[in-house]
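Have a look at these structures, which come just after this line.
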Structure I
Amino acid sequence: MITCIAVDDEPLALQLIHQYCEKIPFLQLEKVFTNPDEAGAYLQQQQVDLLFLDIQMPDINGVQFYKSLSKQPLVIFTTAFKDYAVDGFNVDAVDYLLKPFEYNRFLKAVYKAKEYLEFLASQDLQLNSIYVKVNYEMMKINLKDIDLIEALDDYIKIHIKPMPVLTLMTLKTMQEKLPSKEFARVHRSYIVPLSKVEKFSKNKLLVAGKEIPIGSSYTDVYERLLQLSQQ
């Protein structure tokens, strides 16, 4: 089941999305919002797989809203203005729906999201290494060798022995490459392998001898670590 929410300042647009979602058996529309602030607060507390998001809203541009989210589900943008399409794809949108869109076009976009989520799930099961670009070459990194991943402006530092490597990539992109059962983003600047956490509390943890803060938007990490410690 794919869980989703929709954000649009037009109630009629939300009503249409609700009707379409009801026709798709693997799609569960959890809530709809006309207020982006309320949607943002919801996403801080709840995890969903997919976000239907209007771009042109009175108080904030949908692309800006999406970029502001600390936890970013897959997104399908909806708007009446086709000029925004480039902005939508610049933030790795699954698809871009131009209003008024028909059910078949909506369904096509949803299937794109479904295929990508299934791909991520298969990666979780099979992945034991990744390739990253280092000094114009592709370097293989075994996941079991990663001690910590740290954001440094436009680069990330992957802490491995005997020395860390730098690659031009966002932390969000790296997070999408990693199996979610083994790695967790604990702060806007850090991803950690859960198996290598040496100590933890509700607001910090110790990994590879380094103390890492747990960001206010990532409080679910404490619960995950607590569950692992009891196994």
Structure II
Amino acid sequence: MTMNENAIAILGGTGDQGLGLALRFARAGRSVVIGSRKLDRAVAAVKKVVSAVPGADVTGFENAEATMRAPLVILSVPFEHTIATVKGIRASLAPEQIVVSMGVPLATAIGDRAARTLGVWQGSCAELVAALVPPGVAVVSAFQNVSAHRLQALDDPVECDVLVSGEREPRQRVMALCELVPGLRGVDGGPLENARIVESLTALLIGLTVRYQVPEGFGIRFTGLPAS
């Protein structure tokens, strides 16, 4: 199987946030590979993307096969499925691939509120993923705080900054992806350990969304950043 260097694989592209990213990247002209634990769900998500973005270059596969088809693999799965998903694709990952962790250890994983987070032994969901992938595979933390509703509203800019953490070269590649989506701006979040801070912001934003009754979700903007 030949890897498409233009492709972006989104595992969990059947969920709201993953589907939103698939829609945005497809509209930007990138090849999108949607992965799911079940092939029929991936195929259904492909149909949604093609319906919204006619002519989109999008395909759907089970997670392991989707992983082999793109140099960049985005994990858009609930925290409680993270370990099983990474273990399921581990044999499909190759050195120099990049895995993007969007996961957040929300307390919903144990039946508690989404406005709380759980402690993770490794420090964050992203660092947990880094402990599970094979040597040579880079892990980057990004996209946790981007509203699924805003991603799927294709006629409107998303208006959100994306904190990207990880090793320098991989995180710069992921920051460049943000430029494909109108209104998104990649912000250099430094080393992967800073994902601990970024992930906790998600619970805060969920709480704000509930208290202020903003169904389209909150976004984050940082002031004072120099022009790129």
- Item | Top of I, II by mean count of other Cβ atoms within 10 Å over residues 97-104, largest first | II
- Computing mean count of other Cβ atoms within 10 Å over residues 17-24 for each of I, II, the value 25.4 comes from structure II
- When you work out relative contact order in percent (Cα under 8 Å, 6 or more apart) for each of the structures I, II, which one comes out largest? II
- Of the structures labelled I, II, which one yields 1.09 when Cα Rg over 2.2 N^0.38 Å is computed from its coordinates? I
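Rule-based calculations on the coordinates, nothing more; no lab input. The model shown is predicted, which means the values in this text are computed figures rather than measured ones. Cβ atoms are built from the backbone, for glycine too; each structure is taken alone.
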